[in-house]
Structure I
């Protein structure tokens with residue numbers, strides 16, 4: 001299940017798969033960031049980040065966000 005939350009006019013899409021929390025959002029330049037955080041490591045875990053050119057690239061590359069392009073459209 002993908003949830004959406006709007007904070008300061010930016011929509012953040014969040015989901016959990018395989019013990020990892022994924023958060024995706026569109027940056028000011030039109031690209032997309034996907035942040036990852038392994039939940040078992042707790043709060044001090046910084047996690048990772050990956051850049052994508054489009055929401056379609058996120059949807060096809062990150063299994064947790066399969067169908068995100070349909071949700072955003």
Structure II
């Protein structure tokens with residue numbers, strides 16, 4: 001199990017789409033409700049075969065962590 005997620009949305013986007021996120025794309029992603037943001041990054045991660053795991057944050061919110069499979 002990975003203890004910390006060391007990958008950003010930009011890292012994930014770069015692998016999926018071959019480019020970094022534009023400011024508009026970042027804003028759109030961050031404007032989503034957390035459940036929708038989790039669904040979006042989960043979809044991107046599955047598309048490229050990365051592992052995902054839902055984790056409970058210290059604020060009580062569920063976040064989807066993602067990382068490449070070794």
Next on the checklist: Looking just at relative contact order in percent (Cα under 8 Å, 6 or more apart), which of the labels I, II belongs to the structure with the highest value?
Outcome noted: II
Checklist entry - Can you say which of I, II returns -14500 when helix-only ellipticity at 222 nm (-39500 (n - 2.57) for each DSSP H run of 4 or more, over all residues; to 500) is computed? => result II
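Coordinate-derived values only; no laboratory data. Predicted model only: the values in this text are computed from it and were never measured.
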